[in-house]
Structure P
Amino acid sequence: MRRRGKGIRATLAGAVIASLTVVLPAQTAAAEPGGAPDTGPHCKPSIRILESLPGEDPYPNPWLHRTQVNDIGPAGLSVGVSHDLPAYWIGTKAFAVPLPPGTTGGQVQAVNRSGLMVGTLTTPVWTDTLAFSYRPGARSVTLLPGGHTASDVNDRGHIVGTRFDDDPGVTTGLEWAGGRIHRKLFVPPGYRLDYVTGINNAGQVIGSGFGPSDTDDNSPTSPGLLWSAGADARPIALKPLGSLDHQYRPQDIDDSGRIVGTYVSVQEQWLDRPAVWVAPYGPASHPPRLPIAHNGTLEGISPSTNVSVGIGSQFLYPWPPPQDSPLVRAQYWTGEGPMRALPALAPNAFTTAYTVTDDDRVGGAAEDAGGDTHPVIWTCARKQAFIPAG
């Protein structure tokens with residue numbers, strides 16, 4: 001249930017930027033350091049630029065996930081990744097999650113209302129990762145037993161993720177509680193788990209996998225999966241079941257059980273389309289894409305307001321393209337009506353969004369005019385979301 005995909009010089013630059021209010025071009029917002037209210041009639045729409053940890057990222061790219069806000073927690077706490085290092089922020093100030101010996105980096109993926117963070121650590125062997133939990137200011141992380149990834153945590157402290165066993169090449173979903181494995185997330189006979197991506201406060205868990213054929217052509221299916229909170233709960237396969245060429249990937253789930261994610265068509269040049277499943281879980285519906293966007297995803301949904309966010313990309317601009325024509329934009333959907341974009345820090349600069357709160361803050365990343373990527377939070381996001389020219 002994510003509220004959910006660079007040297008000292010960079011840190012100083014981030015601190016300077018975060019301390020200024022910058023007047024930006026049309027369809028951008030003023031960058032500001034914090035302190036303005038995020039909600040209510042006096043809410044000030046802005047892009048809050050967060051500091052970066054020391055380090056360099058010579059190849060800013062919206063798809064590499066080196067620097068971004070993945071989730072927003074209580075009392076000014078947000079979490080994510082900075083220059084490939086697991087990071088959290090209090091206000092705009094960046095803090096590094098302490099790395100255990102033998103690890104090289106990672107990400108904080110989610111945080112709950114009590115400040116419990118979860119994520120994944122990397123090692124020199126890219127396939128050998130570690131699931132962890134952490135609390136702000138602690139001297140060390142807690143490694144989650146048997147886990148290789150941790151993707152989400154709910155407000156009860158239940159954590160979900162996966163482990164992978166080379167022999168026999170099986171991914172197992174896990175749910176932890178109180179530092180112990182609470183349950184294994186079993187799949188139906190004939191199914192293979194791919195990802196576990198979210199858990200809500202009702203204990204519902206989402207993921208995706210591959211299953212047996214649903215037709216006479218023996219083509220494997222590729223559906224989203226949903227587990228209820230019961231310890232022995234078997235998942236249901238979300239409709240449509242899809243195939244190897246048409247895959248459905250749930251990303252986040254709100255407290256009502258509404259699920260958002262992405263439909264991926266391998267056949268159509270890896271076409272991405274936003275997807276939504278609503279209880280009692282008929283087939284997925286597809287929200288509109290941003291004007292002239294070939295691709296679109298949904299990465300996160302708020303706990304109870306139906307607002308979801310994601311990424312629009314591969315825009316089919318006319319020639320010559322308009323002055324402001326980025327190839328990647330953070331997108332914002334209220335649950336009805338058109339898809340909207342969130343403003344950038346500069347014309348043609350990319351933005352991405354991964355999480356949204358009930359008080360309308362959106363976390364993600366934004367490129368500045370100099371080509372540097374910053375972790376950012378849009379405040380009063382609905383007030384500044386707009387429909388790009390088609």
Structure Q
Amino acid sequence: MNAHSAWLSPDGQTRQDTRVTQVGAVTPVTDVKGRSGVLPGSDGGRHRVTGLWLAGTAGAMSATVGVGRAVIQSSIARGAYPVAVTEPVPLTFADGNPQYGRIDLVVLRVYDHDHDASGRYEAAVEIVQGEPKALPEAPAAPDTSLVLFTVAVAAGRSAGNGGIDWDNARVDLRPATVAVGGILPTHSDDTAPGGYPGHYRDVGTTLQRWDGAAWVPYPKGIGGVVPAGVLTTGGYPGQYRDSTTGVLQRWNGSAWLPAVPGPAFAQSLDAGSTASTTYTATLADTAVSALTLTFTAPPSGSVIISLGARMYTKDSETASAHMSPQVTQGSTVIWAADDERAASASGAVNKSVSTALRLNSLTAGATYTVTAMHRSTNAAVTCWFDTLFLRVDPIT
């Protein structure tokens with residue numbers, strides 16, 4: 001029979017019918033299989049999972065597995081086996097090999113004679129003993145079993161010779177499973193994929209969502225601002241986070257950009273001069289080789305560029321000093337320096353001048369550089385520039 005229905009057959013419900021029709025019982029792995037695991041929960045809600053804990057006896061080779069509930073998924077035909085351990089189960093580990101250590105498993109195992117010819121119909125907590133080796137490895141888990149712990153048994157250990165060092169020998173491998181739609185509490189080293197897009201799990205202090213290909217950190221609900229240092233990749237375009245430098249950022253689908261870009265500002269208080277009649281970024285007599293400013297284009301693609309300086313033309317009332325912006329994106333010149341876009345002054349007396357210009361058609365999110373360029377209208381006249389500044393303001 002390929003289709004099973006619970007509580008429908010007039011001849012009675014079989015054990016297999018019961019197992020394979022646990023719709024919604026556990027975290028899905030496929031459309032018809034669930035995730036094997038221990039049901040989470042603890043007194044007072046202080047711990048992720050307390051069921052089926054392995055408590056070792058100090059200085060001995062014995063331990064006890066506590067009470068708890070679990071689900072063990074088998075094949076599609078066999079279904080999932082719910083198991084409840086209602087009384088603590090004592091276990092005794094074999095003495096260590098004289099020469100080599102080994103790794104044992106503690107498992108919750110299901111025996112079903114109808115499928116494994118074991119002659120048994122029961123669940124059991126067991127030790128699966130590993131092989132002593134110079135580099136010991138855990139043995140393979142039996143079919144239809146759930147690995148709870150690995151226990152390293154050091155060479156030569158016995159009840160009369162130190163017993164098992166439980167704090168260091170015991171490794172907790174208990175996976176958790178919850179109902180469909182429930183948030184799965186798990187370990188950071190859990191590599192199991194999600195069962196469906198929109199599946200959630202809790203890893204330590206981070207909530208994650210399965211997007212169909214990977215677990216994506218999702219520490220805040222839609223519209224929430226993610227705390228600094230928590231999220232590397234955004235969960236959706238329009239998500240906001242606080243950066244480690246205190247800047248509010250927005251995820252655009254591929255990168256984090258300032259949520260409110262600019263204004264950006266740069267200045268130099270060191271005077272410099274040039275007699276070049278072609279625009280140059282370099283001024284003489286100053287420690288500032290070139291005044292530049294980098295900015296990120298806002299979503300509108302438009303900015304206001306302001307620049308200015310205190311200028312004078314040495315020993316000339318007729319020559320002019322020009323200061324104009326040059327805008328580049330990498331090696332591409334977007335705006336070349338031009339007299340039409342220059343702040344200009346004439347005369348041998350200092351004058352503070354500035355201008356503001358609108359630049360459009362920038363690529364939102366792209367990085368641009370503004371460079372202050374300078375020239376004199378007369379090669380025989382030296383032009384001086386002091387208290388220079390550049391400023392870029394985004395236009396919304």
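For Rg and Dmax of the Cα atoms in Å, for residues 46-157 alone, the calculated result is 13.2, 42, so let me know which of P, Q that is. Answer for the origin of the read-out: P.
On distance in nm of label points 7 Å out along Cα→Cβ at positions 142 and 302, which of the structures labelled P, Q is highest? Greatest value across P, Q: structure Q. When mean count of other Cβ atoms within 10 Å over residues 118-125 is calculated, the result is 20.0; to which of the structures P, Q does this value belong? Source structure for this number: P. Can you spot which of P, Q the value 140 was calculated from, given it is volume of the Cα convex hull per residue in Å³? Matching structure: P.
Highest-scoring entry among P, Q, by mean count of other Cβ atoms within 10 Å over residues 238-245, is P.
No value in this document is a laboratory result; all are computed from the given coordinates. Quick caveat: nothing in here was measured; it's all calculated off a predicted structure. Cβ atoms are built from the backbone, for glycine too; each structure is taken alone.
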